[in-house]
Structure I
Amino acid sequence: MSADRRIEAITDRIRERSAPTREAYLARIRKKSAEGPKRSALACGNLAHGFAACGPDDKARLAGDATPNLGIITSYNDMLSAHQPFERYPELIRAAAREVGGTAQVASGVPAMCDGVTQGQAGMELSLFSRDVIAMAAAVGLSHDMYDAAVYLGVCDKIVPGLAIAALTFGHLPAIFMPAGPMTSGLPNDEKAKIRQLYAEGKVGRDALLESEMKSYHGPGTCTFYGTANSNQMLMEIMGLHTPGSSFVNPNTPLRDALTREATKRALAITALGNEFTPAGEIVDERAVVNGVVGLHATGGSTNHTLHLVAIAAAAGIKLTWQDISDLSDVTPLLARVYPNGLADVNHFQAAGGMGFLIRELLDDGFLHDDVRTVWGTGLRAYTVEAKLGFDGTTVMRAPAPAESGDAKVLAKASAPFSANGGLRVLKGNMGEAVIKVSAVKPEKRVVEAPAKIFHDQNELKTAFDAGELTGDFVAVVRFQGPKANGMPELHKLTPMLGVLLDRGQKVALVTDGRMSGASGKVPAAIHVTPEAKDGGAIARLRDGDMVRVDGDAGRLEILVDEAEFGTRPLAEADLSGNDYGIGRELFAPFRAAVGPATEGASIFG
């Protein structure tokens, strides 16, 4: 058990709140577990369809009853650097499965889009909804009921949360997540950010900007800053869904391949056909969810997970709230400084001790629950290790995580944290609820009280910036960016412009019902404002010049106008017809109509 009573108290209240839905969920998956996969009871015609394309040996195994069969859910595509390495995984997995008498089949592919490619573009309006599409696509593949366990190949922003929702929907099956790993280090992230800001000011041209970006994003693997993609990998490990030490090993290396083979064999070992049956729905309980939130705060992770963790927990019958996330932030020390919360990248984090060091420090000081189930067995203590290549060059061995950080500027001990808390907070007030991440915001910049400047599109703000109209202190309000309005795109494109103004000495903050992602940085940003403008939220009653207070210290988001007068104002309207079509947006109209609020994960699943 966690030694910290504050962590225990928050876990207990989540457990109590979730009891009815969690019990119903567990009853469903246990009933399904008892039935076993339909493969053993399918009519001959059905079964023959299920392995018609297999080779003779695999076909012979699948025709019997005792062979464990893995379903591979893959997000492979070769346009995206993070997912390109997965091209080789299915054959690695099939070969490893055969070595231990099992079989493996690609059950389905799922889409994988990149917020880096679509940032500031129309395609970004599909990004958040792609999470739920991924969950549904995985469900289609697993619905054939041919599998004893599933392995999930995914890395980036919406892909892992979507796969996690699918894994928990099929929570009667064991599930192991297999990462591809981060690309090797390129141009330092702070240098890349500097070039972006110079470009926003017109001081360098597109050629210089493109050269900088190409030096940053230069090969296979995840982007090296600590955004949502790398936060995903941290979460899967600290929640016990990775094999130990596998999150941040570079792609296409002998150790990466060895970890993939090992994870395959482990997935086969924890099916109902063996003695260590470990269904995913039993792993992800209230303690595992709290461990994930603590890990997010301890590493300064992505604000997108205030949406994704709520949705993932809900898929397991667990009711996680923003207040839970905020309260856990208040008691969790910040142990990692990875860009944008520092100058290092995720490879430096790994070299300094990585996940094994982080988990041990948090466990030893009572911030994590050790008494959890994982794909590796019982207890999170098994994850306080480093994965290394075995002496034969093809297997994995593990050593205890180092006692001291390899770089105390990147990874700190719990006894000497960078900050006493994680820096992610809920803001509340007469504008509703929002989220702010202050770990990268200087303390003197965290409170802004200034007149509002209203925009209904991020391009409107850019036009005003280019025209030199954004003078003085102000709060930029970019509204009608919520899930019901246009799918809740990330507005990270605004960061360089607002950063320029901040550097000029202006007091600047952003308030939006859209998203800003794990790459948001030094500008105080109240994001995910709920209720959103499209849903009649108070943000839709704001006018240019209204005084707004964003207080990242006290956790307040206030409209400082006469309450009676404000309540009589009509709701603003925005022309959203341009968001209804093009780049596939017309196909997502049912999602915009059905989506729930950001406080509930911005999900279409009830």
Structure II
Amino acid sequence: MAKKIIIMALLLIMAGGPVLAAEEEPARLEEFVVSATMTQKYLSDAPGSIEVITSKQMEEMNALTVADALENSVGLIVSRESGRTRVPSIRGARSKHTLVLMDGRRLAFGFNDMIDLRQIPVVMVDRIEIVRGPASALYGSDALGGVVNIITRKAPYEWSGEAKTQFGINKDGDAKEYVGSAMVGGPLDRFRFLLSAEKRKKDGWNKTSSLPDDGFEESPLLLSGRFSFDLTDSQMLSAGVEYTDNKYEGGQFYERMDRTRNFDEERRGYFAQYDAHFSDVHDFMLRVNRSEYENKMLFDPDARSGRRNTSQYVNQAEARYSGLYFDSHLVTLGFDFRRDELDDTQMGELRNKEHVNNFSVFLQDEFNIFDPLYLVLGLRYDNHSEYGDQWTTRASTIYSLSDSIRVRASFGQGFRAPSLTELYVTSLRRRGQEVYEANPDLKAEKSTSYELGIEGDFDIVYAGLTGFYTDVENLIESIFNRVEGSGPSRKSYYQWDNIAKATIKGIEAEAGLRLPHGFSVDGNLTWMDIDNKSGGEDIGAQPKYKGFVKLGYEYPDWRLKANLRMSYTGRMEYAEGDRYSYTLFGTYISKGFGPNFEIFAGVDNIFNKTFERNNVTQIEPTTFYGGLSYRF
């Protein structure tokens, strides 16, 4: 009944609200992006395929984490791996082939080499920039499939603040979720700061199978700070710190026994940065960055093989210079040194800590060949302490057919160095029934990609169409080795090796239309075809089709917003032979009161579409939520 009431209220507001929007706006506002070239430019001028998810868009889908915010992105799947971990996968590549950055900074890998996007709340996020296609010529290892760059809020020049609270519950009365967040910042002479915090508490929810796996109890906490000091009008020192703590507890069937799994994860990040802007055409940046990840896992009743403590660290120092030469060449030169460290109890008693070093230098030139033709060339050299040297190249061009229509073309190479886990850690997976053995002789995975697209952006409509083709080689796959034990102690052993190749081709389409009376329609559709040259089905359980449509409504004079969303994920086939496809519907409505207050409510997964994989529910049941916010 509650679901029907909310849907009817939304439709009535749309039908009976004002008949004219306050003012017609462009179909898509121009956004500044930095991830495509490491230099700031308008989205329409950025080479390659770029998508920007704004804080407003996150708010209108009630995204609480970066994982939620990315769900409807073009050509991107938020995969659910290792049970509940949520990781990004771009253009059919594996999740390990997507580089996740925060303000351009590397993050330490998490559990089983994955950066779980549930660990990153959006309260501190200004926007998310997604680069589709290989970007190793700029970013090095792990950008084989693309880049997700999470741009956080900066210390403001004017005093501002925000407080927000909300409550949610699923259709069965379970999974009660409480969220509270706050943020405040402003200037103190030349010094500026921004502090933010968020605390969430989510109850578990009923199991949906004969096994005990259900929705875990969750208790995430975020604390972050950004600090800036203006040395002069053209020079600035900045620093930042972020801390997240995520605790999960719930039933899990592990080593053929019902147990309670306790999992505690912490992320910490620190950075200091110097920026200088000289003569309007020369910029310099120097930054040091440290990212830390730690987890502790245990089971009750105890499972010795399930006790696991992992610590991963990234220490990074980088310098970058950009300057304009001959009035048309914007040249960027960068240096980077990185040390990755891993300490894992599953390495064994004789070896419990390993590290690798990586030194790199890159050069990029952006220039106009002639007035409507813009070209970007890039070259990068990486020296890795384990596998040696790696060169990667990139070429992108934009040709403007008119002020509103552009053609884009790109060629790029990508690579991913073997992770410390693959090189040195023997890990248990699939509920402790499978053992994955390390291989110190692994080589880097590599990709070569081509794309061609056309896009137009007019007063009330925008549209784009892009085709891409990617070759991937030296893919690291697990090879079956042997079986040991019997009964509850039986385990299958695998080892990592470079055995696989794949080709991925696809088409991405997106469009938006601003309709009369405050309505708008936005959507995208992706088609992919993956040919696993090693045999078998699609790698990474990638869908052939993925689509999204949103009907929005906004009346600024009343501070009223609403939307109805539909997302479709086509058939995904997993290694164990399971196949799934699903369509989800959601809705959101908000109303402002005065200049500062706003209330909001919504429903996710309106028609209660769920499915299980390995006895873990992959999509939560119908969930209702509501809350209020205050801004100044």
Structure III
Amino acid sequence: MAVVMELLTWPWFLLLFIHAADCFYVPGVAPINFNEGSDVEIKAVKLTSSRTQLPYEYYSLPFCQPDKITYKAENLGEVLRGDRIVNTPFNVQMLKMKMCEVLCKGPATLKVEQSKLIAERIREEYYVHLIADNLPVATRLEVFSGAEEDDKKKPKEYQFEHGYRLGYTNNQKFYLHNHLSFLLYYHKEEVDVDEKPTFRVVRFEVLPQSIKLEDLKTDDKGGCSMPEPPFPAQEIDPTKENKVLFSYSVHWEESDIKWASRWDTYLTMSDVQIHWFSIINSVVVVFFLSGILSMIIIRTLRKDIANYNKEDDIEDTMEESGWKLVHGDVFRPPQYPMILSSVLGSGIQLFCMVLIVIFVAMLGMLSPSSRGALMTTSCFLFVFMGVFGGYFAGRLYRTLKGHRWKKGAFCTTVLYPGVVFAVCFVLNCFIWGEHSSGAVPFSTMVALLCMWFGISLPLIYLGYYFGFRKKPYDNPVRTNQIPRQIPEQRWYMNKFVGILMAGILPFGAMFIELFFIFSAIWENQFYYLFGFLFLVFVILVVSCSQISIVMVYFQLCAEDYRWWWRTFVVSGGSAFYVLIYAIFYFVNKLDIVEFIPSLLYFGYTALMVLSFWLLTGTIGFYAAYVFIRKIYAAVKID
């Protein structure tokens, strides 16, 4: 903690960081006050499985349906996440206990196709996600100690998992959780004496049970009686029709948890100490890099500059070091300047988007209670940050002696977003084939295209226009007409070796946080420790900048002036390690064996790696560019 406090220079930043790291709830959805007997609507979100990565709508399975099915209007983020929030026939009132209620007005008959589908979903380990007052349902799991101290085996602690399991398998037989015991916690609000008391829902738990039809005795009023345990489970035979009785019970308990802290159960599942370890590890990496950089700049670079600026013994000095020898070629425009400026413009877009999103989320304004807000904000911010991406791309393109600014702006608009859209469209076709709710509807795709060409394209052209008209970057030395011959390079100056060397330290600064991000994406977990993530992002920016400066200095000392593309590629070397980690995570953490889920995983992971490469490569490129302009401005060139 002390190490982190030394890094945080500004007191307001420290307060914001601790504020967000402790998961304190800052403005989100307004609380709803319930009177006794008021309806508390139970809605369904979707079905998910970490084995298939394919979400499905709740009514894709033959659950009991209300008289009228009503879908909630969803934002862009919810649609992209595969959420399809819909009403359910569960009848729940505030503080009204229900011992056992029957759905579907009696036993439901599952056809062979429906039975087979349910059995398949159970085998694929699907979870059902419900919400009450926008609070997701959780299943409480008891964790026992390994030692058998007494016969009671009292649990020492609890763990929660999101949603509840659709069913389970035993001896190659499938059993459906057809009875749900809802446990809702409420907090009583303080009111005046004359006013009626109001209550707020602060936790939503469920105990799923599998009870055979014959053991659930029903009456004419829609009630039922629970059998005494142990009782036989409801088996689903996929080869024939099955009769199932869906039922539920409701229990209320008062809680001291206040409404503002009701998400703590979901957001504090991960160990905060691990995040502190990640921060300390990242700080050590940055200090290590700072030491190397200080040694180079203070001891080596200053000595070089002092020797270069001596009036005598110039020839001997030039033999000692080589970076001044390439002063006439170091700012020579590279190959494909339009593509380079375009990818760097997209990198600027990503950088601005990530910085703003993480900072705003750190302040608590993108709470998980605002479903889809994080993804919606990211999409819109990337579109609107096109004006900055276009500006930087246009100015760099003019610096590199480019002339076709309209073509360059169009290239910036379509190059990176085009790759993302093409990959997502292909993957979406496979998801459509599986009839998954994760498939983006055609209308949403049209809306995304309209955002791309109706908002992003004009903004990029606008920024590119002003950036191209702006005075190009002032390079401190002139470029020779004839390129200098590049000497033979040693093996460690190979580009791939440079990627391995430059990527390991930035990756080491953030790989622990990467584990939690992957868990949130691929295992349907919540991630909300954006205070830690913001600090890790700052450390990543610093480490990428430092390692880029070190690598470009070594390259120039080897008299290789082709640094433009090389710096961009090498600075994004940590993306290579992210790819290796993603493969490791797939093999060791996920239980995916089918083709389409594997294709989705590696398709979306490839886009993540590409985006991370653009982001880190852009950071390293501009750090190296500033460094090169500074050192060549500090020496006297005849």
Matching 67, 41, 40 (Cα extents along the principal axes in Å, for residues 129-488 alone, computed) against labels I, II, III points to structure I
Work out which structure the value 29 belongs to, where percent of Cα pairs over 38 Å apart was derived from one of I, II, III. I
For mean count of other Cβ atoms within 10 Å over residues 41-48, the calculated result is 18.9, so let me know which of I, II, III that is. II
Given 4.5 for distance in nm of label points 7 Å out along Cα→Cβ at positions 185 and 241, calculated: source structure among I, II, III: III
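Upon calculation of helix-only ellipticity at 222 nm (-39500 (n - 2.57) for each DSSP H run of 4 or more, over all residues; to 500) from the atomic coordinates, which of the structures I, II, III produces -15500?
The correct label is III.
No lab work stands behind these numbers, since they all come straight from the coordinates. As the structure is a computational prediction, the values presented were derived from the model and not from experiment. Cβ atoms are built from the backbone, for glycine too; each structure is taken alone.
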